[in-house]
Structure 1
Amino acid sequence: MDLTRLFNALAEHLASDAFLNTARHPEHPAAFSRRRKLPLNALVASLVCGMCKSVQAELDGFFGSLKAQATLVRHVSAQAFAQARAKLAPAALPALNDHLIKLAEDTGRVPRWHGLRRIAVDGSCLRLALRASHVPRAASRDMLALGCYLPDAQLMLAAQLYSAGYGERQALFEQFERFGTGDLLLLDRGYPCRWLVAALQGKGIDFCMRVDMAKVGFAVVRAFRASGLAEQVVELPAAEDQDVRDFECPEGPLRVRLVRHVNANGSVHILMTSLMDAERFPVAVFGELYHQRWSIEEAFKRLKHRLSLEQVTGLSHLAVQQDFAAKVLCDNLAALASAEARGSENLPAHRRINRAYARTALKPLIPALLLGLATAAMLKEVLKLIGSQTYKHRPGLSKPRPPKPKPHPALSYKAC
């Protein structure tokens, strides 16, 4: 299936009764039944374009692109948009992203590593551009975003918002239904604990996590670090009884493999993994394996700074959930277009697609793509533009940034 057919399949699903039943808010069971100026598929498409400007400017640009005009077109007002989105269920856009991921997997666009689907998991703190309001169910300013990212396909498998004080381990546990045999989770230093390791092993989910804390953490890890060994199979203490009950962990000690990786700059990383087969997974592969986790950091950077993730278009928690899910889906569409452009242009390994330009080039075409109006010629022209904007990738290049306060947008200052 080429990319045009994939987008057509996505547009057909967006217009289907199955998606309509998922998209209706529980409080509005009859929503999107009548023919409106802003039907369900157009509402979703306008959100997925990645709203970074004022709502009215984005809507006028959306309908201008839909009518193939260079000028803005006033078709619906921001007030009508707000009324329509209030009837859209928070699960609608994540469900649409799940359908996109399934289409990508069914068409071979999610590569495997040694037969495993690599998934990088991490959380990111958000400070949303909100103001004081009296809207019902207003959103909180500070939130935690947990992402499950497919580095080999550059696609966000799933992403979820939580309150700022929510634990990342608990948030990851709530995503376990998405994982299974054949998945390999890549986790940073904030995740290792006995109950999480036990829960992963109990579900048959493979993992690779960094555990090189010098003064805290597991005693066996500290002993392995001091030993100088390249690898060792060790036994972790059993999870606490309360954790076994709460998280349905298996009882008893846990066998894991510890691997030592020395970076080019001489720093040592200790990795804990469930991949016990030393012939299939030698020590030498774990440096590159763990490095793939960094791709989720780049994904959050794109979402925050290229797609203005913290610059929301509504004050309610529902609007924030919709914005978050829509921008994740927008980034995934750009990833699919970038991969297709790379393949069609036969780029060498050291050339990478400029993802910021890819998003800019694809945005005017997203309305037609999601409404089933785009032709193969239109998409081919955009892919050619995307494939022409590349940069040279330099492996091992590091540009540490000096620590400074992170910029956070204000609600009243949006892009023109």
Structure 2
Amino acid sequence: MGAATGSATPRIVIAGGGLAGLSLALALKRALADGIDVTMCDPALKRDPHGDKRSYAIAAAARRMLTALGVWDRVAERAQPILDMVITDSRLQDPVRPTFLTFAGEVDGNEPFAHMVTAGDLTAVLLEACRTAGVDLRPEGVKGFSIQGSRTDVTLTDGAVLPAALLVAADGGRSRLREQAGIGWISWPYRQSGIVATIAHERDHEGRAVEHFLPSGPFAILPLKAVLQADGTLQHRCSIVWTERAENVPTLLESHPEDLLVELERRFGLQLGKLAFETKPQAFPLSFGVARSFVAERLALLGDAAHVIHPIAGQGLNLGLHDAAALAEIITDVMRLGLDPGAADVLDGYERARRTDITAMGVVTDGLNRLFSNDVLPVRLIRDLGLGLVDRMPGLKRFFIREAAGLTRQEAPRLLRGETL
């Protein structure tokens, strides 16, 4: 582990302004202040973050991290706690959907295991916190990089060249920087697409999340914070993640809005009253992907650039936030010792810290999707028996809810335990 070179303040360049990248930038500046320069590069920084209407489940461990970073209080007023969860398994045409498994939504006292937050709200809060903390926010992309001994020269799309101790590639599942570094990518498609939208409904969801396992894939109903309207009434809302066979999606999205609403009601049910699309449904192809290495010379992969998993467990963003917590802790610890944050052994520590967790979550989500996205009768009988057994075992249910909350890892980074760096 080499010493930091020269007297200049070490710079970390983060390519990609998503939630994982923003969290890493903020964590580093909060921990090291003027002892580090953090530059974030992304053309999307020009856009209004509130335009992103996607919603995410923030697990308890990730919420503790956001609390430690000093931003959760500003997010909490717009966040909806998940108070309980119901899981069903049926065919689409079945008149009754029996409940096979229920989870109470609390861990460690009265702490919800997850909150639902819109991406725009969380991004806006993190951007403002980064700006206040002194992160250099540049609305340009990263064109490439070249290793120059003990630094990497990062070239931006406007022609500027930034010398850095470390480049963090947080540029998504199709990462150009990962490709440029020669890091292999193991992947396969699921032949499914995820349709996402915000749904308005008449009755209060009471903080309940529902996941219907259907032969084409899971249909998740995730509670969102109600919005006060101009007339003083509350508009109740949910986010849906509608997994559908890829070949059916174009026909669905191109159908008349009333026909699409009928298809929604078949899956959603009428327990919350009349439904309406608050946002236009969007579809995203689903796949599994993981990088053969999370690091290269003076380069670290973060979030979707390192791993893409099926949304069946709602853990994609949380894995990215875990990446940010682990990398921030490693960089902070070595820089406080006056060492080089981009040294090979430092990056190897990040690889070791994240590989097992990501591999395990990838295997679990892939297996769950294959188990539940089919209509083979013997498989249905076995999985429903398994769900019923888990529902009758309180200890096992507590373990699963703590796992979903991200609280079962004994060696979790300090930020995920709610501790400052």
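No lab work stands behind these numbers, since they all come straight from the coordinates. Here the structure is a predicted model, which is why all the values come from computation and not from measurement. Cβ atoms are built from the backbone, for glycine too; each structure is taken alone.
Things worth noting here:
- Mean count of other Cβ atoms within 10 Å over residues 146-153 from the coordinates reads 14.9; which among 1, 2: 2
- Which of 1, 2 leads on Cα Rg over 2.2 N^0.38 Å, for residues 170-217 alone, largest value: 2
- If distance in nm of label points 7 Å out along Cα→Cβ at positions 210 and 242 is computed and equals 1.4, the structure in 1, 2: 2
- Which of 1, 2 yields 15.2 [mean count of other Cβ atoms within 10 Å over residues 186-193, calculated]: 2
- Largest in distance in nm of label points 7 Å out along Cα→Cβ at positions 162 and 274 among the labelled structures 1, 2 is structure 2.
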